[in-house]
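Heads up, there are several structures right after this.
Laboratory data are not the source of any read-out in this text; all were calculated from the coordinates shown. Here the structure is a predicted model, which means the values were calculated and not measured. Cβ atoms are built from the backbone, for glycine too; each structure is taken alone.
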Structure 1
Amino acid sequence: MKQVDRVFLMIMVALIVMPLGLTAQNYDESKVGSYTLPPLLSDNQGGKIGSVEEWEQRRRPEILKLFEDNVYGQVPNDYDSINFRVLWSGVSFDKKSRFKDVAIDVSRDNRTLTFHAFLIMPNVTDKKFPVFLMINHQRGRFNVLSKEEYENRDTFWPLDEIIGAGYAIVGFDTKTVSPDSPTQFADEVIKKLYPEQLNVPNGMRMLGAWGWGASRVIDYLESEPEIDAGKVMVMGFSRGGKAALWCAAQDKRVAIAFSNESGHAGAKISRRNFGEMVESITRVVPHWFSPKYREYADNEDKLPVDQHMLLALIAPRAVYVGSAAEDLWADPKGQWLALHEAQPVFRLYGFDCTLLKEMPEMDKQVISLPLGYHNRAGDHDFTLVDWKHYIRFADKLYGRCD
């Protein structure tokens, strides 16, 4: 785990375990207790959902609205104009990759927000590349502009594997869209373009803003002739994974959503009393969520949604959940169970999903297209093992391997 992550985790743990008389987090499977998930295939009036048409016209819009109102806040997508400017382009020192630094200018009501997308593609012409879109909240730039920088890189950007497999990767720095701060989260896109969101109870918050940024990068990718815009794969680590799932639930241009150790409010069942819960996350990082989410602290059973429903919103597109066995805070089993419980909606679309309720063995990759999962050895990090699993899943989905 990188030092910045350790410091952040230590701060979070210190805040969570302060003697405030609050319920301690549970890591004992025998103490999880029972819970009842909200139904996927019954609408708010109790009507049964039995077809894709009924799901898309009745239940899916209901669930999206419930997440907007109770968890993440809404994500406005209206704007007056969007422009893309290539500020810099070049070839890597080893001639294997090509780079573009692109400024994205989004204007609304005579105000403009500018942020950057950094795109890396294989140095091959006359091809369109599938692309991983990273919601990047911690590692800065790709750092591969020179041999020295390349040799000092970490596995957050394993370009040899990504480029060598024939994929492109694009990332944007989340703080240029919404800083991860309870006092400054609104300083960029929200105050500059959507200030009215601060005055409504389900207004946009940080995780939604990050997803908004990913969608604007997709706008750019649709204009890039060397990118296969039908194969954009949004991904994120930890809180970036939460934003990736929420983005993919709304933006149907996302072909695969990769959630790497997203934990609570990501791929983890919220009602499952294990690891992080609503009370702790809304106390430490309230700016990630709609203010109403705090009302479910120590009261998860009253939530009208749970995270299996978030994963189901992405159907019929692909979803992959990556966990780490030692990252109990993120509840690997709870993430597996959410993916398992999302299957009925994918089956509506005709997929023969075969994920069992029993959690798979550690380090075993499970693929039942369009769903995938692994629980690798180790703790909270984004590793080369994770990347190899994600590339293999994309290869399978796109028919690029046996």
Structure 2
Amino acid sequence: MKIALSTSVMQRGRSGVGQYVLSLVRALQPAASENEFTLFVLEADVPLFDFAKNTMRIEVVAERWRPAVKNILWHQAVLPRLLRRGRFDVLHIPSYRRMLWSRPCALVSTIHDLAPFHLPGKYDWARMFYGRVVARHLAQRQDEIIAVSQLTAGHVSHYFRVPAGRVTVIPNGLDHRLFHPESQLPSREAIGLRRGVTAPFFLYVARLEHPAKNHARLLAAFNRFKAATGSAWQLVLAGGDWHGADKVHALIKASSFARDIHRLGFVAASELPDWYRAAEALVFPSLYEGFGLPPVEAMACGCPVLSSSRGALGETIADAAGRLDPDDVAQMEMQLTRFAGDPSWREQLRAAGLVRARAFDWRYTATATLGVYARAAREYGGQVAGPKRVRGFIRPRTIATPDLAHEFQR
């Protein structure tokens, strides 16, 4: 197959979608011996794909097409011409924000979540309109849609009115060569001390986005935990600034325990495993996630997890994490206090997390994704496509690792 993948929604690799794109491309490389892959990459992002330049073709897209409106225009007006000229079999768009209306080849899109329907304050009105209205019509034009969780698959069928039979659940994976357990002390010495983190700490890996990532309540719970216990424990926030970050920074500055709150900014994937290994726990109080990669990354590194179960998080973490009620500051404080004072619970969560993390692997994700490409190409060739397809209620297809089959086929 001749497969094209548009990467311009990856936000320079500093988002969950960005990590999805980079990880999937890495995992698809072995298939390049039997398929021809072309990556459409914005000029400044090309170095991020140096690892693929010997196995996949990289088509450079001029930086003038990066701004959102211009990027949408490029996808709707320029990309279809390039695909027809190149006689591609399949195009994969890894986000609902850039799905095509024109159908120059089979269309596959990955939808990670439908946050505009669940977090009213997440985007400005224009992005909310695009996510709620425009994207729904574009989704109905796709031959196949990949959803990263069963919850997201259900939302795609419900809110976008896409027949469930065109939605396949393929969970995100893990690179176990990168995320694996090692001794805690070397990681603390390698990165923690260098950044001034000298005490046991809770880690939160999420961009500083208010209110969606719920930093405000986590900070309130941490302040209460510190005041009530006099503990030396610290809080480390790993993630670049995003919408509403100024509110998070203001709350940190106003905290009586600001010296014990560390902001790392964006942390490269190569450094993340050491932060997970150095931490006593990952705390993840997000208000909504379509999957939630940091909890399973932390689990794979032997880091116990305290997490919200909002959105698809309950599906992702299963019974391998302590639960945080993201709306209840007192409950979060109680869980922080219990965790800090209960070594046996920490070890229980660590062991459960290691087992859970083994269920996720990018190799399985890539293999399942290739299957979707092949099916989309066959359907397009047979003109069983987009809105022409017979509409009926069919349970979303599920392709998952053997360990996850019982979770995603209920």
Structure 3
Amino acid sequence: MGELAAETVFTFSGPNLTFGPGAADGIGHDIARLGARRVLVLTDPGVAATGAPRRVADSIEQYGVQAGLFTEVHVEPTDWSLRYAVDATRVDGPWDAFVAVGGGSSIDTAKAVNLLSTGGGDLMEYVNLPVGGGRAPDRPLRPLVAVPTTTGTGSESTTICVLDVLELKVKTGISHPALRPTLAVVDPLLALTQPAEVTACAGLDIVCHALESYTARPYTAFERKRPEERVPYCGANPVADVWSERALSLLSTSLRAAVRDGSDLAARTGMALAATFAGMGFGNAGVHLPHANAYPIAGRVREYRPPGYPATEPLVPHGMAVALTAPEAFRYTFPADPERHVRAAELLAGGPVDGEPAERLPTVLVGLIHDLGLPNGIGALGYTDADVDVLVHGALQQQRLLAISPRPVGPDDLAGIMRRSLTLWS
């Protein structure tokens, strides 16, 4: 059998899943089944204040398992905060398993703690190329149970840990199948206390996860790989498409409702399902331009402080950073697959969309961003035309993501997307 030039194989994997209101009550049973005797629960101060992480720890201890509690996760993790968490959690270790209760920050911090406490070495050795060394784990990690309290990041489904490298002023990540949680426990009741602004940003992150994986470069467009060369981000494929399409349909009815009324359990459940489904999609197909652009936008923040988030330091929430260049990014990628972009617009809108085909998805996105009360473009975050070159430089470091773009993209293309994203509507 001769060698094939184009890829014909795609891969798909995901965590075990427990879903539904009240699902978090059974975590002790889940942990006991894993055979763990000493478990560390990780969370951030805001989520800790709700009492949910303490209740999770108590439920674990009811099954005869010792549970420690680390409540100092940094919102939007940095290389510094991850190193601190690794060092702080080693004091009472070693731990047999980890439980992350919170948003993507808590889950990603738990991934890093698991990786560094198991494999050793320095954090930057594992960070994706070209920012870090791209080292792969050389031994099995301990079990990790992810319990999201925000509906957005999909980190409970993915192989990725995202962080800011402070000295370089760039957001990047660590990606390897070993980082995928052993079990995702998704309980919509835990999201009822999520502020409207956080719900909006997290929800737009789900939107972009689904849209980017759905419009990603098809797996058949890559060169054929040997089995050992295959990576989690393999491009758009038929299985990931199913998850992404269903996520967009759920978001069409649940996102605005959940932001409008956080106590709407049906909307919260729809959001939680959409986050999980989109995570299953992009965790295998990948994400592209909006996420690549988001990393420098968040990493180079100056004075912007979003409502609904801790006001202690400047912050651009991840979902906000992703969404604000998405309309222009999808306007750019439209020629790669017009039919798929139009279909995505209809799924997100919940029905037919009028106008020129190339404008339908950007129009739906701008309307959604406006309705949810997000800033009117990256200019509202403090960026100007003078910042475009440095933002493009940061985006170009995300080659793992840019490779998934359905349309090749260079510095001038990225600069155009950034400039047109300074203001989204007049």
**Study point:** At a computed -13500 (helix-only ellipticity at 222 nm (-39500 (n - 2.57) for each DSSP H run of 4 or more, over all residues; to 500)), which of 1, 2, 3
**Key:** 3
Review point. Here mean count of other Cβ atoms within 10 Å over residues 274-281 has been calculated and equals 24.6, so which of 1, 2, 3 was it run on?
Key: 2
Review point. Computing Cα extents along the principal axes in Å gives 67, 44, 42 for which of 1, 2, 3?
Key: 2
Study note, to complete from the structure: Kirkwood radius over Cα pairs in Å, for residues 234-329 alone: greatest across 1, 2, 3 for structure 3
